[in-house]
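For reference, the structures are reproduced in the following blocks.
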Structure P
Amino acid sequence: MSYLLPHLHSEEERLVVIRFGHDWDETCMQMDEVLASVAETIKNFAVIYLVDITEVPDFNTMYELYDPSTVMFFFRNKHIMIDLGTGNNNKINWALKDKQEFIDIIETVYRGARKGRGLVIAPKDYSTKYRY
């Protein structure tokens, strides 16, 4: 019966995007909507997973998962940091609303990770995100 279920062979060449949070949280719902809408577009070079931080608390301390919604990037089992201009290079801890903006971030992280970089610069500076 194993032919009915998808197998995870290797994520070596794809970027792994993980959203940590709670399914019932409003911020997570907004982020999940964007993630779901871009999943088909990015499927050739990235894969998206959701992790409920109550069900799987193993990463909470390690990655300092205290925000309602946190998006992190991994490539070849390595955490890829992204400089968003916010001072926190480890993760995106707010809900993005624009699909194309998120696709641009994923493409930038993927390109940098393929080149062996552990830190990439975001295509947009989010240090002024609250001024819009």
Structure Q
Amino acid sequence: MADTSDLYARGLRRRKKMFGEADVEKRMAASGEFGAPLQNIINAYVYGDVWERTGLSDSVRSLVMLGITAASGKPAEFAVHAKGALANGCTRAQVQDVLLLVAMYCGIPAAIETNRIAAEVFGPKAP
């Protein structure tokens, strides 16, 4: 098996920057020994490799993740990525537009819970 320690370290740094050190440590600990191989894949390949690619900006990649998690009915993952989107500079209006697209192309039920989550993360509109 190839040495992925550099990818893992790079991915873990990125993940902590996006979601906060405490949240990442909590998610990794919650998976325990059984989930350690999956956490290795997440850190090394998802965040250490795919998220490090240069074809998309971090904010665009975050918006794509919000669309994917909303459309596939994964509100818990949507909540995680909404916090990451905020850290990556996504705006309330951008997230709202993504969720409107999800509603139109995937159905209203796919957007209802994620709209509530986004409103909590991105806060009320400023007066």
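From P, Q, which structure was helix-only ellipticity at 222 nm (-39500 (n - 2.57) for each DSSP H run of 4 or more, over all residues; to 500) = -24000 calculated on?
Only one of P, Q returns -24000 for helix-only ellipticity at 222 nm (-39500 (n - 2.57) for each DSSP H run of 4 or more, over all residues; to 500), namely Q.
Comparing P, Q, where is relative contact order in percent (Cα under 8 Å, 6 or more apart) highest?
P
Suppose P(r) over Cα pairs in 10 Å bins from 0, in percent works out to 13, 40, 32, 12, 2, 0; of P, Q, which structure was it derived from?
Q
Assuming 0.9 is distance in nm of label points 7 Å out along Cα→Cβ at positions 69 and 85 as calculated from a single structure, say which of P, Q it is.
Q
Only the coordinates and a few stated rules stand behind these numbers; no lab work does. All figures in this text were calculated on a predicted structure; none of them were measured in a lab. Cβ atoms are built from the backbone, for glycine too; each structure is taken alone.
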